[in-house]
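No value in this document is a laboratory result; all are computed from the given coordinates. No experiment lies behind these values; they were computed from the predicted model shown. Cβ atoms are built from the backbone, for glycine too; each structure is taken alone.
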Structure P
């Protein structure tokens, strides 16, 4: 079982989850459906910096790396492998520009770099790789 990394609500002491603004990905919708994150929509209101929400509706600003860690833990390894159901990682290729943007994801195992770019003889460009069976899709 994963250890809880978020803060407890400063108002009521309830369990809290990351509050996420912006266009949600499929992985974010799955995590929200499981109650691991709260989707706040694309526009922020007049309360800048709100990054946590408890289940009673209180919200407050992020304090540090815990927000990013909690968000990463909620979304990491989605979607599941269609072959074995294992966790997946984002597939990156050596020719991608700005690989430094992926540094944290690579370090945490949320992304992997393929040995080489696919070519006409090596197959398609996949976007995910299973962390268990190494199936690519």
Structure Q
């Protein structure tokens, strides 16, 4: 897989206020085409916030990213006896017009597995488009 950028750091913050409403934001720091880019975004949840921040960071370099859609996101528990520390498998499917890609990653950290799947999906679809 071609690397379009190097992830230097990502972070997610989720909180809940006194009314029970939750808020989630993420920030990412990446190096793309020799430049360091640091962006932040909010989302409906932690994975959405990560995806929004990553898309925002890459948009100036790869404008086709706005046309890539996440159409499926599934989490499987690999070892249910481990409870909340179980390894999870994240499976995502992304599409860019007629092209699609499925990415699968496993980790005990659901956000790490989700981040890796998002990165692979976006990178693969952008790379394929640029090779055409």
Structure R
């Protein structure tokens, strides 16, 4: 499974670089597939970029996903949101449906000591979302 990743990971490892798959988009809808890929490639040089966005829409508990991947989390992309009758709506970190205290607890238990990246892309009102998210994270 995923034999194309093995030479990529070996190439990166030879140069002291870790590769990270983001749990977003097509892969992000299937946590079990991400686990299978990490097991199949079997390298400490391959991990994930944990993206919290839209996890509620995919029917996942992001704190549990954080515990599953634990020390294999190499980087974070944080955002939050809610599901509305008209579809997903972005919210600032801590103002949506995700349980960030539980997510941060799981990261601490995993020993995560990397960066926290707030990411909203081209979302309307992005400056306000980022400012509110940073204020929440600083508390």
Report summary line: For distance in nm of label points 7 Å out along Cα→Cβ at positions 43 and 123, structure among P, Q, R ranking highest is P
Requested in this report: Name the one structure among P, Q, R that semi-axes √(5λ) of the Cα gyration tensor in Å, for residues 35-74 alone of 20, 10, 9 was derived from.
Outcome: R
Query raised in the report: Here Cα Rg over 2.2 N^0.38 Å, for residues 11-50 alone was calculated and came to 1.25; which of the structures P, Q, R was it taken from?
Result: P
Report summary line: Value -12000, calculated as helix-only ellipticity at 222 nm (-39500 (n - 2.57) for each DSSP H run of 4 or more, over all residues; to 500) from one of P, Q, R, is from structure R
